[in-house]
Structure 1
Amino acid sequence: MVQCCRSLGCTGEAIVLCQFGPDRGALITTGLQIIDSLRCEGNVVLPYTFDSLDGIATFLWNLDLLEALANLQFFNGSQSKKTTFLRCINQPEVNAFNTREILQMTRNKRASEFLRHLSNQILT
């Protein structure tokens, strides 16, 4: 599903989907590779998908992906978009020191919101 979203030009959605699945380590690595590919100069994907990345910030709960996106925005000189991702990192519900139950509730809530968003995007 990650590769399908990516081939459709939905790079932001592909990054969010990298948080799903039983083997999160491999998927997170894939997400980080997608983010690194956006950093490459001359990337044809960049112009029409770059603006959508800040809209997906509310669906992210993985700190590695959030940090990579904040660094990408810094690299591209977009302070306001960088601030968007830093605000998400600073949200109490994604704090790595929370109990397992709180982190799981956050994941479930954001995952269901994202799947609703994705289905609305595809159906409209």
Structure 2
Amino acid sequence: KLLERMALDHSVLSELIKEIPEFYMKEKEIPCPWNKKGTVMRSLIEDESQGDGKVELFEGIRISSDKGWALILPDSEDPVCRVYSEGIDEEYAEELAVFYENKIQAIQEETLSGNNVDKLIH
């Protein structure tokens, strides 16, 4: 296909490469105890399923929008969750990564407050 396009357009590969949009990636590692990972992932699935973005479940959760995407993965070997994000510019990629970093931390703080435990016990 690439060679066909080059022949039809009388273009060279370097010109086609310039047409490829740039994307920027960010990665965050958020401490998350083993016993909180399930709660974090379930909460994210519930919250994001009600939002505007497209949610896909693989080994984690991928949330896509017009400007980029974020992938939240619970690490299988360490007590952390990893957030990978890609955006149309560096600022948006960072914004996505920080947003989900904060969200993961907030979910953990909610469960640490004891409110959920009190509801289960009483």
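Between structures 1, 2, the greatest calculated value of distance in nm of label points 7 Å out along Cα→Cβ at positions 62 and 110 is seen in 2.
For helix-only ellipticity at 222 nm (-39500 (n - 2.57) for each DSSP H run of 4 or more, over all residues; to 500), the calculated result is -20500, so let me know which of 1, 2 that is. The read-out comes from structure 1.
Which of 1, 2 yields 2.3 for distance in nm of label points 7 Å out along Cα→Cβ at positions 22 and 70, as computed? Going through each structure in turn, the value belongs to 2. Can you spot which of 1, 2 the value 2.3 was calculated from, given it is distance in nm of label points 7 Å out along Cα→Cβ at positions 14 and 54? Value 2.3 for distance in nm of label points 7 Å out along Cα→Cβ at positions 14 and 54 corresponds to 1 out of 1, 2. If Rg/Rh (Cα atoms, Kirkwood Rh) comes out at 1.18 when worked out from the coordinates, which of 1, 2 was used? Going label by label, the one that fits is 2.
Tell me which of 1, 2 gives 20 when you compute relative contact order in percent (Cα under 8 Å, 6 or more apart). Numbers along the way, then the final one.
Values: 1: 20; 2: 27.
Structure 1 accounts for this read-out.
So distance in nm of label points 7 Å out along Cα→Cβ at positions 6 and 94, computed for just one structure, reads 2.1; which one of 1, 2 is that? Derived from 1, not from the others.
Since every read-out is calculated from the coordinates, none of them should be taken as a lab result. Worth saying up front: this structure is predicted, and the values here are computed from it rather than measured. Cβ atoms are built from the backbone, for glycine too; each structure is taken alone.
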